[in-house]
Structure 1
Amino acid sequence: MVLLKRLILFLIGGSIYYSVEILYDGTSHCSMFILGGLCFLIGGLINEYSPKLKIWKQSVIITTVIVIFEYFTGVLVNIKLGLGIWDYSNMPFNLHGQICLTFVVIWYFLFCPLIIWFDDYLRWKLFGEKQVKKSLFSIYKDLIMFK
């Protein structure tokens, strides 16, 4: 049952990530589905196994994991395989054109709170796990106020 839950969360996370890329850029790649699924799954696991950890600390950890995964995925698909799925070389504070500070900030402030909240919501609605009382608004407030 645990493996099935993880698979479902992976598929949902991958679908969302892929869809956001399509909406943002008009295109995506299957590697982004895999990357998104892994990032969502790991973000949810961090939230699940450290529920008492402050939201901003969870977001720092989740953002770090996402950035590391994005970097190594970029190195593999863009540099090694030459697919050229994305290139942040023209953005400030980029590393080999695969990650950049702008998207680190976006992950931290925009997407990590969504991952934390949506993972809790899905676990409650789909799997009958304990309902978390935090609203998305309170998660963002805790993130900004470093609570």
Structure 2
Amino acid sequence: MRKGFGGIVLNIAFRFLLPFIIVFAIAVLVHGHYSPGGGFQAGALLGVAVILVQLVQGRDAKWVGRREAVTLSCIGALIYLGIGMLSFFWGGNFLDYGVIPVEATAAKARALGILGVEVGVTLAVMGVTIIMFDSLTRERGEE
């Protein structure tokens, strides 16, 4: 799968759709705790956007390689864990954002905590999606 599948029509359609996919993924992430959506769905959309680049333009045009995807996954997991454990320092439970002393009400602190956790989940799911695609399409003998 070194060479992409893109012809001129597919390349134009891809270039038109990609910004909308990314903006929609960000909207799903930001509104995930108020409406259907959230970190998992946003991560899947962002991962599919990167996979779409590889499918249309070929493997050499990839934005996020295997190492970057592993790094994204680890950073996402660390963000989730870090925000979850932050409440331990003020006597709360895991993922209890209300006890974190920020200049906001408890409800706003919870909303910010949930958004931070969702960002971590988004990065982790995006990275894992890219890693799965990369593993399934890797050619024999390729690292």
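Every number in this text was worked out from the coordinates using simple rules, so none of it is lab data. Since this is a predicted model, take the numbers as computed values, not measurements. Cβ atoms are built from the backbone, for glycine too; each structure is taken alone.
Identify which of structures 1, 2 gives the largest calculated value of distance in nm of label points 7 Å out along Cα→Cβ at positions 87 and 127.
1
Hey, distance in nm of label points 7 Å out along Cα→Cβ at positions 7 and 47 derived from one of 1, 2 reads 3.1; which structure?
The structure behind it is 2.
Name the one structure among 1, 2 that Cα extents along the principal axes in Å of 56, 34, 20 was derived from.
Value 56, 34, 20 for Cα extents along the principal axes in Å corresponds to 2 out of 1, 2.
Looking at mean projected area of the Cα convex hull in nm², for residues 15-102 alone, point out which structure of 1, 2 has the largest value.
2
Given that FRET efficiency 1/(1 + (r/R0)^6) of positions 63 and 95 (r between Cβ atoms, R0 = 25 Å, to 0.05), derived from a single structure, equals 0.20, which label among 1, 2 identifies that structure? Could you put the intermediate results ahead of the total?
Numbers: 1: 0.95; 2: 0.20.
For FRET efficiency 1/(1 + (r/R0)^6) of positions 63 and 95 (r between Cβ atoms, R0 = 25 Å, to 0.05), the value 0.20 is produced by structure 2.
Of structures 1, 2, which gives -23500 when helix-only ellipticity at 222 nm (-39500 (n - 2.57) for each DSSP H run of 4 or more, over all residues; to 500) is computed from the coordinates?
Of the structures listed, the value fits 2.
For relative contact order in percent (Cα under 8 Å, 6 or more apart), the calculated result is 22, so let me know which of 1, 2 that is.
Going label by label, the one that fits is 1.
One of 1, 2 was used to calculate FRET efficiency 1/(1 + (r/R0)^6) of positions 55 and 111 (r between Cβ atoms, R0 = 41 Å, to 0.05), giving 0.65; which?
Of the options listed, only 2 reproduces it.
Please state which of the structures 1, 2 yields 17.2 when mean count of other Cβ atoms within 10 Å over residues 23-30 is computed from it. Provide the component values of the computation, followed by the final result.
Numbers: 1: 11.6; 2: 17.2.
Derived from the structure labelled 2.
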